Each structure stands twice: as structure tokens, then as C-alpha cells.
1. With mean count of other Cβ atoms within 10 Å over residues 121-128 coming out at 20.1, pick the structure among I, II, III it was computed from.
2. The value 15.5 for mean count of other Cβ atoms within 10 Å over residues 33-40 was derived from one model only; which of I, II, III is it?
3. Thinking only about Cα Rg over 2.2 N^0.38 Å, which of I, II, III has the largest value?
4. Could you figure out which one of I, II, III the value 17, 10, 10 for semi-axes √(5λ) of the Cα gyration tensor in Å, for residues 25-64 alone was computed from?
5. For distance in nm of label points 7 Å out along Cα→Cβ at positions 49 and 169, which structure out of I, II, III has the highest calculated value?
6. Given a value of -14500 for helix-only ellipticity at 222 nm (-39500 (n - 2.57) for each DSSP H run of 4 or more, over all residues; to 500), point me to the structure among I, II, III it was derived from.
7. For distance in nm of label points 7 Å out along Cα→Cβ at positions 9 and 57, which of I, II, III scores largest?
Structure I
Amino acid sequence: MKNSERVQKRVNEVVIELYRGSITDLDSEVDALVNAANTHLWMGGGVAGAIKRAGGREIEEEALAQGPVELGAAVATTAGKLHCKYVIHAAGMEPGGRATAESVRESTLNSLRKAEELGLSSLALPAIGTGIGGFPLEEAARIQLEVALTLAREGPKHLKRIVFALYSPKAYETYRQALERLLS
């Protein structure tokens with residue numbers, strides 16, 4: 001899916017991009033991939049499973065050594081066999097629990113803050129909380145894009161490109177519509 005759909009919008013010096021495809025396809029384009037994690041940082045299925053399969057078990061081992069973390073927190077590990085520099089693990093839910101508006105907002109914000117702290121110019125985020133976390137896609141799109149747009153308008157020190165990697169056509173279209181609404 002490397003030749004997938006993309007939408008890019010510039011806000012000040014930051015490009016907000018939507019990409020339809022697997023987040024792991026972006027590992028050679030961005031400095032970090034964001035993992036939709038639980039507070040114990042176990043990497044099971046979904047985005048976490050895809051990152052672990054592509055990058056290796058050492059990513060999970062490094063993450064587990066830093067956990068458990070508070071809901072909404074973000075921690076960084078190396079990227080294993082992936083081409084990017086880091087994987088940022090964003091704790092959007094408790095193990096076996098559900099994501100909430102607050103946990104989606106905080107884990108997105110803390111991922112962006114962690115990228116800034118690490119001096120990264122680009123990162124790719126998934127639709128946090130919308131898989132096993134059961135959070136509504138439309139609300140996740142609005143919240144995550146609002147957080148990214150707020151940061152872009154404030155003028156981050158390092159981040160110049162924020163990509164939302166959306167696996168399904170429905171997720172991509174939902175985020176595209178939300179971005180259009182938020183920018184109109």
C-alpha cells in the first residue's frame with residue numbers, strides 16, 4: 001500500500017498529512033512511529049502488533065522495561081529493525097479497557113511533546129483508541145486533529161510534519177472530512 005492516498009495541509013511551518021495505509025510503511029519517511037499502546041505497554045494486535053512484527057520484539061522489551069505508565073503518557077523506545085529512529089508508545093487505554101476522549105487527547109498531545117523533546121522533525125500517528133479501545137472514529141479524528149492543529153498554530157520548535165496513518169478507507173475518509181471541517 002505504499003502508493004496509497006494522501007492529503008497534505010500546511011499550517012504555518014507544519015505539514016499535517018493524512019495517509020491511507022499501514023503506519024509501518026512510513027518508517028523510512030518519518031523520525032518516529034506512534035504506537036497506540038495500553039498503560040502496561042504490552043504489544044498485542046492492531047497497530048502495536050504491526051509495529052512489533054515489522055520492527056522486532058526488542059521494541060516491546062524496551063517498552064515493557066518503562067511500564068506501566070499513566071493513562072495518556074507517552075514513552076519512547078528505539079525502533080528495532082524499522083528505519084525510523086524511535087517508536088513512541090502512547091498509552092490511550094488500560095489493558096482490556098476502553099479509550100476515552102481525555103485519554104485520546106492526552107496520549108496524542110504527549111506523543112507530540114515527546115517528539116519535540118527528542119528533537120524530531122516528523123512522526124506518524126495512528127487513530128489512537130479506535131481499535132480494541134472502542135472509541136468512536138469521528139470523535140478520535142476531531143480530537144487528534146485539533147491537538148495537531150493547535151501545536152502547528154503555536155509553532156513547534158522541531159516538528160515540521162505530522163502524519164496520521166489510517167489503515168482503512170473509512171478511517172482515512174473520516175479524518176479527511178474532519179480535517180476539512182477544522183480548517184474551514
Structure II
Amino acid sequence: MLNFFAHPSSFVDEKAQIGDNTKIWHNAQIRNLAIIGKNCILGKNVYVDKDVVIGNNVKVQNNASIYHGVKIEDGVFIGPHACLINDKFPRAITPSGDLKTDQDWETGKTLIKEGASIGANATIFPNVTIGKYALIGACSAVVKDIPDYALAYGNPARVMGFVCKCGFKIKKGETCNKCKFVLK
């Protein structure tokens with residue numbers, strides 16, 4: 001018996017592991033050996049590649065693509081049309097002109113830590129770690145590590161300040177009035 005909801009138009013591979021109370025919406029595709037935690041929401045047209053690991057209480061908005069080599073911790077938000085890629089130098093063919101196969105790619109690893117938020121249309125490059133509760137602005141291209149609680153945006157994304165756990169801009173040493181978080 002399934003303890004998650006998958007819309008009839010979605011495709012969930014039989015070798016994927018889906019946690020209790022997770023909801024997978026219209027036309028989403030979850031590939032083999034993907035692991036998705038409890039209480040997640042995957043919106044319309046979301047693509048989760050093979051071997052991707054997604055924690056609990058994660059929300060992935062419509063049309064986001066998450067490719068193998070990506071690990072997402074608990075409580076992460078992935079905005080609409082965000083793309084988490086795994087190849088810095090993509091090519092369809094080898095130098096000799098043959099179509100590339102899975103063995104021809106060198107997959108990069110990406111880690112999105114607990115509570116982080118990725119804005120709409122952001123692209124996260126491989127071999128990057130986005131810190132706990134970091135906030136990545138819409139349309140940003142993240143090409144290097146982003147520290148915990150950082151507010152980063154642009155192309156390439158740069159740290160432009162810091163945020164508290166609830167996402168409001170905060171300076172070091174300040175306390176957020178809403179969540180009472182102190183940025184040290």
C-alpha cells in the first residue's frame with residue numbers, strides 16, 4: 001500500500017523510495033533509485049533524476065529539475081523552474097563525434113543544506129554546497145559555495161547579506177523580531 005500521493009499523470013519509477021505523506025503532482029517524473037522523504041510536495045512537471053536524495057518537508061515548485069549527484073536536506077524550498085545541474089562542461093558527443101553515454105559524464109556533487117531556499121529560475125552548478133537557511137535569489141547562477149544564512153543573488157551569485165531562519169534580512173549580532181534568531 002502506498003503511503004504517498006502520486007497524481008495519475010505523474011511517473012514514479014518502481015525503484016524510487018517515497019516517504020509517507022509526500023505529494024507528487026501532475027506530470028512529475030521520479031526516476032529509479034531516487035529517495036524522497038516524508039511530507040514533501042513536488043509540483044507539476046518536476047523532474048527528479050536517478051539517485052537524487054531529498055529529505056523531509058521539502059517543497060519543490062513546478063517545472064524544477066533536479067539531476068543526479070544532488071542531495072537536498074530537510075526543510076528546503078526549491079522555486080519554480082530552478083535547475084540543479086550536474087555537469088559543468090556538457091557535450092552531447094565525445095571529441096571523436098560519438099554520442100556520449102552515462103559513462104562519459106563526470107557527475108558533480110551538490111548539497112543543499114537544511115532550510116535553504118532556492119529562488120525561481122535559479123541554476124545551481126555542480127560541486128557546490130548551499131549552507132543552512134541560505135536564500136538564493138531568483139534567476140541567480142550559483143557557481144561556488146554559499147555559507148549558512150547567506151543571502152546570495154546575481155550571475156554569478158554573490159553574498160549580498162544574511163538572513164534569519166524565517167528569511168528576513170539581518171545583520172550579524174542582530175536578533176530577528178519574528179523568529180528570535182540571532183545571527184552570530
Structure III
Amino acid sequence: MRILGMDPSITNFGYALAEVDTTSGAIEILQLSLQKTEPNTQKTVRKNSEDLERCRQQVSHMRTMAKYAHMVCVEIPVGSQSARAMASYGFCIGILASLDIPMIQVTPNQVKRAAVGTKTASKAEMIKWAMAKYPHKDWHLKKGKPLGCNEHMADAIAAIEAGIATSDYANAIAMRQHA
């Protein structure tokens with residue numbers, strides 16, 4: 001089964017497209033992708049118009065990636081500590097709501113536990129885990145060192161691992177086998 005792992009963000013939206021063996025649970029990462037949008041630093045565009053355009057870009061890329069998947073496992077964002085972060089949270093929830101394929105929602109804690117075994121995993125630990133597990137993928141490097149933006153693709157991979165460990169996934173597979 002093809003599963004799309006996602007770590008949504010208005011700025012850095014991470015994707016991992018995988019083939020998952022529904023019997024063994026083995027995961028083969030087919031593609032990693034990071035869709036970046038940049039805020040306009042000039043004051044020539046209204047902020048809400050800019051936000052709308054950035055959301056459109058993210059929705060377009062997400063729909064393109066989702067064409068290749070039977071199911072999505074996504075790290076759903078939680079809470080925020082600023083008004084701007086809350087706006088980004090709203091954008092992400094709205095973007096995800098536009099999907100029309102089955103979705104398994106996982107928390108940031110589930111994602112971190114699935115990857116490194118602790119809910120307090122750092123960004124660097126998540127990147128290290130993913131790059132060690134899938135070393136021959138398209139990671140973003142500078143002078144041979146991983147960039148911080150790899151965190152979003154690492155989280156997308158871990159979202160798949162967390163998602164296939166849920167009862168929602170087990171139920172979906174059971175339904176699919178009996179259909």
C-alpha cells in the first residue's frame with residue numbers, strides 16, 4: 001500500500017511517500033519532498049493575500065503528492081504560543097481538510113516515540129534517526145552536513161511509522177482485505 005507521510009507547515013511542509021507491506025509492516029521510502037514557501041519581505045502585498053497564495057502553493061503540492069497514495073499518515077499540529085503560530089496552525093488544518101483520501105492522524109509525541117522512542121526527541125535526533133535509517137534518500141546537505149529543514153521529512157517518515165502502529169491502520173487494512 002502506498003502511504004504518504006506528512007509534516008504540515010505553511011513554510012516547510014515535509015513529505016515521505018512510501019510503499020508499506022501490509023503483512024510485514026516493512027517500509028520502503030520511495031520519495032522525500034520538502035515544499036517551501038517564503039514570506040514576502042517587501043510590504044507591497046497584504047499579509048492575508050500573501051498567506052492565501054502560500055496556502056495555495058502548499059495545497060497544490062500536497063494534492064500532487066497525494067495522487068500517488070492510498071492513505072495519508074499526518075502529524076497533526078497542536079497548539080501555539082503566538083498569534084502568528086496559531087494562524088499557521090489554522091492554515092495547516094485547513095490544508096489537511098482538503099484531502100480526499102483516508103487519513104490517519106498522529107500526534108507529535110507519537111511521531112517522536114515511533115522514531116527514537118521518546119516524546120522529548122530533539123529535531124537533531126529526529127534527523128539523525130531518519131538519515132541513519134534511510135541514508136540513500138534525497139536529504140538536504142551543505143558541505144556534507146544535514147540541514148535543519150530535514151526535520152520535516154524525518155517527521156513525515158516517522159508519521160508513517162507512528163500511523164501504521166495505530167488501531168486505525170489495523171482497521172483500515174482489515175477492511176481493505178475484506179472488501
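1. This figure was derived from II.
2. III
3. For this comparison of Cα Rg over 2.2 N^0.38 Å, the top structure is II.
4. I
5. Structure III gives the largest value of distance in nm of label points 7 Å out along Cα→Cβ at positions 49 and 169 among I, II, III.
6. III
7. With respect to distance in nm of label points 7 Å out along Cα→Cβ at positions 9 and 57, the highest-scoring structure among I, II, III is I.
Computed from the coordinates by the stated procedures, all read-outs in this text should not be read as laboratory data. The shown structure was predicted, so the numbers you read here are calculated from the model rather than taken from an experiment. Cβ atoms are built from the backbone, for glycine too; each structure is taken alone.
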